[in-house]
Structure I
Amino acid sequence: MDSEKNNFTNIDEYIATFPEDIQQILRQMRAVIHAAAPEAEEAISYAMPTFKLNGNLVHFAAFKNHIGFYPTPSGTEAFQQQLSPYKAAKGSVQFPLNQPIPYDLVTQIVKFRVQETQAKVEEKRKGKSSKKG
């Protein structure tokens with residue numbers, strides 16, 4: 001990434017730094033994530049579009065040959081079988097630009113992450129309320 005691509009303050013600015021065909025994919029990723037996690041807030045974190053819900057929910061980014069999707073290690077582990085056709089690492093997966101992006105799978109992973117973060121919040125609440133007694 002060039003330095004000019006690091007000076008954005010929101011997802012619109014980030015998307016605008018890419019060619020039109022990549023912008024379309026990034027806009028679709030954003031829409032899919034937003035639909036799966038409507039309560040999540042948009043941000044830029046680690047110089048990438050980020051959705052936050054009780055902390056970082058997922059990140060995504062465009063690269064020369066792929067779209068990077070970062071649903072944390074738990075998000076990639078839970079969908080290991082479905083992600084097997086793609087290059088993946090701990091907490092990240094690469095969707096090649098020369099193949100259709102699996103938006104349905106992205107939706108499933110984002111919904112999983114929403115449930116996971118909500119469960120953590122519930123656990124914290126339960127932990128605090130049980131200590132009061």
Structure II
Amino acid sequence: MKLEILSTDKAPAAIGPYSQAVKCGNLLFCSGQIPLDPVTGEMISGDITEQAGQVMRNIAAVLTAAGIGFDDVIKTTIYLVDMADFAAVNEVYGGCFSGHRPARSTVAVKSLPRASLLEIEVIASV
């Protein structure tokens with residue numbers, strides 16, 4: 001199967017040897033997003049709610065570049081530095097899905113790139 005690399009300047013550029021997203025057949029594998037400002041490439045300031053909002057906007061930009069949206073998301077993985085933030089992230093995350101609930105895993109991690117409080121990756125149908 002042919003792989004297609006997808007990217008957009010509406011989401012932060014990759015900060016390492018990876019792609020924002022890779023399409024394989026009818027699936028889109030989106031790399032994890034942290035709360036980087038897509039214009040400056042810098043971490044946004046703010047609490048977990050503000051960081052989660054930026055992460056979801058970044059994911060939306062990648063999905064839009066592929067011609068799809070949150071209703072096409074099949075599976076997500078959320079990485080949290082502090083599980084005490086679960087409820088706040090869940091509220092922001094849930095607001096992006098209109099009745100559709102993809103499969104999801106949430107994992108506690110010791111740290112994330114650039115001292116981010118969270119990272120979220122998605123797999124979607126295209």
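Computed from the coordinates by the stated procedures, all read-outs in this text should not be read as laboratory data. Predicted model, so just to flag it, every value in this text is computed and none were measured. Cβ atoms are built from the backbone, for glycine too; each structure is taken alone.
Calculating mean count of other Cβ atoms within 10 Å over residues 69-76 for structures I, II picks out I as the one with the greatest value.
Set I, II, criterion distance in nm of label points 7 Å out along Cα→Cβ at positions 61 and 85: the highest-scoring structure is I. With distance in nm of label points 7 Å out along Cα→Cβ at positions 29 and 53 derived from the coordinates and found to be 1.8, which of I, II does the value describe? Here the read-out was taken from I. Calculating relative contact order in percent (Cα under 8 Å, 6 or more apart) for structures I, II picks out II as the one with the greatest value. Upon calculation of helix-only ellipticity at 222 nm (-39500 (n - 2.57) for each DSSP H run of 4 or more, over all residues; to 500) from the atomic coordinates, which of the structures I, II produces -7000? That value comes from structure II. Of structures I, II, which gives 58, 34, 23 when Cα extents along the principal axes in Å is computed from the coordinates? Answer for the origin of the read-out: I.
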